[in-house]
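Asks: As structure tokens, here come the structures.
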Structure I
Amino acid sequence: MGKRLVQQRRGKGGIYKSPSHRFRGDIRYPNIHDFTGTVTDIVHDPGRTAPVANIQLNNGKKIIAIANEGLRVEQQVVMSPGAPITPGNVLPLSSIPEGTRIYNIEITPGDGGKLVRAAGTSATITGHGEKTTIQLPSGQLKSLQSNCKATIGMIAGGGRTDSPIYKAGKHWHMTRSSAKVWPSVRGVAMNPVDHPHGGGSHQHVGKPSTVSRNAPPGRKVGRLSPQKKRKDKR
């Protein structure tokens with residue numbers, strides 16, 4: 001019969017629920033066309049790798065945003081198509097020159113920002129046309145609608161990975177803050193009773209690692225219903 005897999009146990013919830021009280025809040029661009037605000041404080045967010053800035057808008061509302069490198073308290077930030085190209089300001093991609101570093105990029109207009117939100121990361125505008133092409137931190141090129149918004153600059157906290165983790169306990173506390181799974185054991189290192197990839201005279205899967213989308217929960221590990229990568233035809 002075998003044991004239940006880790007993802008099966010976590011899927012039931014219980015002690016594995018995300019500690020939402022540790023998150024400063026949902027970071028999204030406000031649902032208004034233009035705004036001007038002042039940075040009132042820069043704080044640590046246990047659920048994120050990057051610091052968070054508290055911003056007081058001119059209309060009296062308060063929002064939180066991912067802090068960029070060099071952001072300071074009492075700095076003015078602007079979201080407008082005509083805003084200056086300075087770190088911290090938010091503009092549509094069509095208004096940002098090529099070669100500019102950006103982060104917290106919308107995939108579709110109005111979604112509040114989905115791409116490039118980790119500490120020390122930034123994307124680059126590589127070209128304008130019918131759509132705007134950006135280069136992600138991984139090197140991948142992606143075309144987005146030109147009215148998607150992004151923030152100028154690079155996210156703060158880039159030296160986070162430079163300091164080594166000397167103790168396993170420190171790693172445990174780091175991952176626990178953001179409800180990540182740690183430690184993560186490879187399936188091929190387990191016994192057959194614990195994982196479909198376990199067992200054997202040496203560590204190998206031993207069977208096709210692709211599984212059907214309709215496979216039962218006890219066997220749904222590996223590459224789930226993979227499809228051939230399709231390239232955009234232009």
Structure II
Amino acid sequence: MELIIFDEELLFGDALAALLGSRGHAVLSYANDRVTIAAQLTVSSPDACIVSHDAVDGSNAVGVIRSLRPDLTIVTLVAEGALSVLLESLKAGADGVCLKADGIDEIEGVVLRAIATRVECSGRGPAWSRAALASARRNGADRQGTALTIKERAVLDRLVAGATTSRIAEDLGVGEATIRTHLQHLFGKFGVHSRIALVAQAIRTNTVQLDAEHDLAIAG
């Protein structure tokens with residue numbers, strides 16, 4: 001795959017580029033400011049963009065990239081425990097989330113899953129690394145969402161894990177139209193208008209209990 005890397009410090013991006021290159025992937029370029037990354041996106045057509053940042057302000061880069069290239073896969077890398085950064089990245093349009101401490105196998109896997117989701121237009125939730133899921137669980141806010149029905153909670157759990165509409169319908173033994181109706185109800189209860197925003201709000205309020213092994217098994 002062909003990639004562009006945005007990294008606030010460049011040093012991490014340089015190391016990541018070397019690791020990805022050793023696996024046969026082409027890093028077309030990397031930058032540490034939004035003006036440069038915007039310019040690079042006008043002259044190249046990468047399969048994905050990896051955005052590495054440690055501050056909420058860095059999610060602005062995700063938003064800029066998403067506005068310039070609505071169909072581009074974006075995966076963000078954040079520090080352990082940076083729940084607000086993770087959530088803002090999702091709200092800004094990231095398709096996948098990893099931690100900077102993740103190994104190259106995990107980062108590569110998340111990027112590939114996120115690309116596949118975009119290509120298939122499958123309606124999955126975001127792709128997660130196991131460590132990112134665990135970090136979100138440890139750093140979540142007080143549990144809310146007690147007004148959800150059993151079915152709504154089951155749909156939400158699977159959406160956060162990255163399951164498609166068809167997979168959720170199959171798991172729950174109902175039609176896809178029923179799942180879409182549940183999602184509309186969830187949008188209303190959480191005051192959001194998209195699946196990504198729903199996932200971010202569910203994590204912010206700790207409505208879902210994130211378990212890396214279980215959730216990734218659902219998404220598989």
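Asks: Using the calculated result 4.0 for distance in nm of label points 7 Å out along Cα→Cβ at positions 15 and 79, pick out the matching structure from I, II.
Replies: On the way: I: 4.0; II: 1.4.
The correct label is I.
Asks: Also: Given 29, 17, 16 as the derived value for semi-axes √(5λ) of the Cα gyration tensor in Å, which of the supplied structures I, II does it correspond to? Kindly include the intermediate steps, with their values, before the conclusion.
Replies: On the way: I: 39, 24, 16; II: 29, 17, 16.
Here the read-out was taken from II.
Asks: Figure out for me which of the structures I, II the number -2000 belongs to, where helix-only ellipticity at 222 nm (-39500 (n - 2.57) for each DSSP H run of 4 or more, over all residues; to 500) was derived from the coordinates. Provide the component values of the computation, followed by the final result.
Replies: On the way: I: -2000; II: -16500.
Source structure: I.
Asks: Quick one: mean count of other Cβ atoms within 10 Å over residues 71-78 came out at 14.8 when computed from one of I, II, so which one is it?
Replies: Working: I: 14.8; II: 24.2.
Of the structures listed, the value fits I.
Any read-out appearing in this document is the output of simple, stated calculations on the displayed coordinates, not a laboratory observation. Since we're looking at a predicted model, the values are computed, not measured. Cβ atoms are built from the backbone, for glycine too; each structure is taken alone.
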